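For reference, the structures are reproduced in the following blocks.
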Structure P
Amino acid sequence: MYIQVKATDGHLGQLEMAGKLFPCALGKAGVTADKKEGDHASPLGCFPLREVYYRPDRVKKPETFLPCYQIQQQDGWCDDPAHPSYNQKIQRPFTARHETLWREDHLYDVIVVLGYNDDPPVPGKGSCIFMHVAKDEYEGTEGCIALSIQDLLIVLTSLDKDTLIEINAGD
């Protein structure tokens, strides 16, 4: 399976899968070929999908062929370029800078980890690049791809370990 995300207007985009189009949000700063930590841009390129995490208190286990795990309250993701666990899942409490996966809002009720800058992670090249639930009106992300919860759950039903996602600048 191959899915494509095209930037259409600033941080707005479209995800195309099997001939179907889904609106999505990209990084607040659009897309970039030179991703850096904290630049608010989504990385251009083609990436594998690693795994899915979900909040079991809010959604049932998504239907997918990707490895799927429940988010626990202590789960986080290191986004500190100076730490050896940079761009890796961690357990909180954690002294270095990190994202909390168990959030008060609904953005991380379901997340798909993109295989960006993880084999091995290069400090400062960007971390926590996920496909997750969009904010209202598809507001720009910190660099992730965001879809409505309904669309994300539909897309997940077709994804497996061989799926690649390409993020491009559109036309």
Structure Q
Amino acid sequence: MRVRTTKWDGSPHWEFDGLWLGADEHGDWVGFPRGTSFARPGHAFTASWRSVSLFPHAGWAAGFNAQHPRGLGVYVDLSTVPEWRTDASGWMVSYVDLDLDVVERAGQPAFIDDEDEFAEHSVSLGYPAELVARVRADAEAVLEAVRRREAPFDGATAAGWLGRLG
């Protein structure tokens, strides 16, 4: 299945393929084995680690990494609500990346990243005021959930899905 993200103006952002693993009370889970290629305009890489992503019915999408070489454990894109559809090439989930991210690295407290990009794009891409308020509120709520280790950010939830990825 394909994961496709864009920016607010419709310009392409990240695209990559994954394996749908299943769904739980948090949303749909997609796995990315070692060797998965990730690409966006101007940048691409092949992952040397395994990861799973959660696509909830909320304004964010979360990535959980196993044995990331720089200790990146949790990475949450604040976004529009992920949308699922199918076409001749198969299933795809897509969302608009709205710049803010909640990041947690091994041994470091979680934080909100890319405030400067969010502020710039709020003006240059014309984010509606309601969207700006919602994204900021969602970022704070996700940050607190990560810090408090609430499911699905409790470690065990993602570990179960990483186990299913094998």
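Every number in this text was worked out from the coordinates using simple rules, so none of it is lab data. What you see is a predicted model; the values in this text were computed from it and never measured. Cβ atoms are built from the backbone, for glycine too; each structure is taken alone.
Which of P, Q yields 4.0 for distance in nm of label points 7 Å out along Cα→Cβ at positions 37 and 157, as computed?
Here the read-out was taken from P.
Looking at FRET efficiency 1/(1 + (r/R0)^6) of positions 133 and 149 (r between Cβ atoms, R0 = 25 Å, to 0.05), point out which structure of P, Q has the largest value.
By FRET efficiency 1/(1 + (r/R0)^6) of positions 133 and 149 (r between Cβ atoms, R0 = 25 Å, to 0.05), the leading structure of P, Q is P.
For structures P, Q, calculate FRET efficiency 1/(1 + (r/R0)^6) of positions 45 and 85 (r between Cβ atoms, R0 = 25 Å, to 0.05) and state which one comes out highest.
Largest one: structure P.
If volume of the Cα convex hull per residue in Å³, for residues 53-100 alone comes out at 93 when worked out from the coordinates, which of P, Q was used?
Source structure for this number: Q.
Given that helix-only ellipticity at 222 nm (-39500 (n - 2.57) for each DSSP H run of 4 or more, over all residues; to 500), derived from a single structure, equals -7500, which label among P, Q identifies that structure?
Derived from the structure labelled Q.
For which of P, Q does log10 I(q)/I(0) by the Debye sum over Cα atoms at q = 0.11, 0.25 Å⁻¹, for residues 13-108 alone, calculated from the coordinates, equal -0.32, -1.66?
Structure Q accounts for this read-out.
Identify which of structures P, Q gives the largest calculated value of relative contact order in percent (Cα under 8 Å, 6 or more apart).
Result for relative contact order in percent (Cα under 8 Å, 6 or more apart) over P, Q: largest is P.
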